[in-house]
Structure I
């Protein structure tokens with residue numbers, strides 16, 4: 001390790017000439033000067049290599065490695081092996097970092113294994129910024145974890161709701177090398193495996209909410225939003241979930257995480273099914289899905305949603321019953337409640353203020369004195385316990401009942 005280098009930032013590059021100037025400039029201008037910027041040109045056929053070599057001349061901290069096209073995982077692994085810093089970080093070639101992002105991440109490290117920063121989603125088409133994405137932000141972590149080092153075991157309730165992206169995190173390089181934690185090559189959506197293996201292997205983790213990476217959503221470089229062009233790659237999710245299960249068993253935690261993992265697995269496979277437009281790829285995907293969930297695929301979801309609607313309607317007809325919604329499902333819940341013609345349904349937010357279905361503030365939670373709070377979730381295993389803890393912070397002690405929304 002070169003003692004002068006605090007963070008080695010690895011940038012895998014493949015045909016990214018449209019975005020590369022902004023990406024590399026955001027790294028050169030970092031307030032943390034003790035960095036190296038390892039750009040791995042993964043067989044680009046556009047002007048990416050030319051752009052990288054320009055910055056190599058401008059700033060000696062920029063290192064350029066050129067290899068034949070082996071994929072993003074291989075490019076990242078090449079960067080890890082070449083890194084000399086105390087910590088290793090990543091940035092995709094179409095994203096960029098806030099000017100002090102890596103300084104904030106490093107200052108929070110204090111010798112720990114992983115530091116997790118925040119993500120701002122940039123919509124290129126609308127030119128809008130979202131600092132509070134329900135999946136990408138770190139708000140899924142309880143507030144009591146924000147100011148301390150913590151263990152992976154403190155996150156089991158929401159383990160599969162944490163963003164798997166490697167580029168809003170830095171990893172102690174010795175931790176990566178000693179545990180042989182590299183990216184799986186020749187596999188798409190490999191971030192899911194890398195996250196699970198690094199996170200559950202780590203001894204200490206810290207959060208850095210002020211460290212922001214800007215994620216360019218649905219850019220030309222993203223194959224998860226490619227209008228059918230890369231639909232066959234989504235078949236790799238069956239292999240991903242299988243490898244995740246094997247890893248959990250090797251770590252001896254599968255029994256403890258079985259229920260939440262199986263919920264995550266089902267949600268993942270059905271979610272990506274809805275993202276496939278290529279008819280042949282969809283047929284292949286459905287065949288694989290049918291082997292795992294035959295009854296659910298035929299009629300299970302419809303039946304479970306009917307049961308969910310009945311339970312929700314029955315409970316909401318009681319007096320002083322309120323709802324605490326999981327943010328990423330808010331629109332669907334609102335639609336259900338409108339169809340059920342439930343009047344005055346109130347939605348709890350993470351603040352002390354109750355809000356109506358149209359978003360108007362109505363009262364303080366204490367003043368409402370709810371007899372029952374419905375914690376509706378599609379993925380957080382102990383969402384009811386989490387919400388009960390939050391209510392107690394607001395000085396409200398009441399019954400909390402969990403309802404699982406079937407995807």
Structure II
């Protein structure tokens with residue numbers, strides 16, 4: 001196998017609007033830590049596959065497709081083999097459903113809506129060109145490499161809903177409430193190092209918790225807890241530390257909206273788990289990768305009374321790397337979705353990754369969801385609940401297709 005890495009700074013200009021936590025969030029007055037896009041290219045001798053992690057709240061499908069087209073024109077990499085994964089930090093810019101419906105989402109009727117829209121679209125377009133350039137750079141830097149896999153446990157994840165009978169209450173809105181459901185705390189860790197020098201090229205990891213330790217406690221742009229994880233891992237191992245969000249639809253950090261100290265504590269705990277997993281890894285220079293994707297059209301919620309155009313096009317995808325399956329979702333799946341996909345996956349090692357190649361809010365399982373009465377904020381905006389069920393079926397189908405390919 002061969003592998004190559006690169007990164008680029010995608011920090012926006014000062015005072016660019018952030019897109020998390022609603023329209024009343026103040027315009028940021030500066031930057032706490034730089035936002036990065038990090039690229040890992042894997043080459044098995046026949047095809048090249050790309051994982052990109054981006055410190056951005058989310059990206060839309062059209063921007064991602066434009067990025068992939070830029071790469072296809074300048075390399076031998078196929079766009080269908082590229083995955084763009086947004087971190088979903090609520091203290092960063094990103095596109096909501098602004099492109100097709102500028103009055104939809106958090107920005108409806110808010111002050112300066114058009115100005116915000118122009119800023120965000122401009123930043124995402126610029127970032128796409130930078131990311132495409134980084135992919136090309138990583139492709140030019142391929143070296144003989146080895147790959148290994150490990151697991152860790154996140155110590156600060158919580159399920160952000162408390163269950164009492166048939167009622168689900170949102171914990172951050174009920175300050176003294178202790179979470180009573182078990183979080184999904186397993187971390188997937190993949191390490192890639194140069195075969196000859198044994199130097200780390202990249203560590204790719206997942207964690208199932210929103211990047212919202214800082215949130216409204218600061219008016220500075222920040223990647224949140226993954227920036228602290230990366231600082232420790234990259235200083236210790238060298239190379240790149242790449243974060244991918246897992247099941248974040250119903251999971252928070254334990255210290256939600258508590259500031260930079262909370263982000264540092266959580267980030268360093270994850271770093272400790274990653275370093276422990278890397279230390280135990282058994283590396284191999286044999287690489288077996290396959291990827292599949294499928295177009296999907298979201299079912300809009302006709303009962304919501306929204307007489308606006310809703311962007312329904314999206315994509316589902318999957319990738320298997322040496323028998324480890326990654327199921328990519330264009331939004332935020334709840335834990336119930338992850339459990340179902342993993343239970344029936346064709347692979348014994350399956351990880352669900354959120355916010356890949358698009359963003360379409362929450363995904364749940366309709367029957368499971370309706371077992372309870374949920375406080376406001378749980379239901380996906382603009383789309384039917386049944387999308388989660390339909391997409392879970394498609395995810396499993398894609399995984400079965402990967403298994404047949406191998």
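Coordinate-derived values only; no laboratory data. From a predicted model like this one, the values you see are computed outputs, not experimental measurements. Cβ atoms are built from the backbone, for glycine too; each structure is taken alone.
When Rg and Dmax of the Cα atoms in Å, for residues 54-93 alone is computed across structures I, II, the figure 11.5, 35 traces back to II. Among candidates I, II, the computation of relative contact order in percent (Cα under 8 Å, 6 or more apart) that gave 13 used structure I.
State the single structure among I, II that was used to calculate mean count of other Cβ atoms within 10 Å over residues 46-53, giving 21.2. For mean count of other Cβ atoms within 10 Å over residues 46-53, the value 21.2 is produced by structure II. Computing helix-only ellipticity at 222 nm (-39500 (n - 2.57) for each DSSP H run of 4 or more, over all residues; to 500) across structures I, II gives -11000 for structure I.
So log10 I(q)/I(0) by the Debye sum over Cα atoms at q = 0.06, 0.12, 0.14 Å⁻¹, computed for just one structure, reads -0.21, -0.92, -1.31; which one of I, II is that? That value comes from structure II.
Computing distance in nm of label points 7 Å out along Cα→Cβ at positions 150 and 182 across structures I, II gives 2.4 for structure II.
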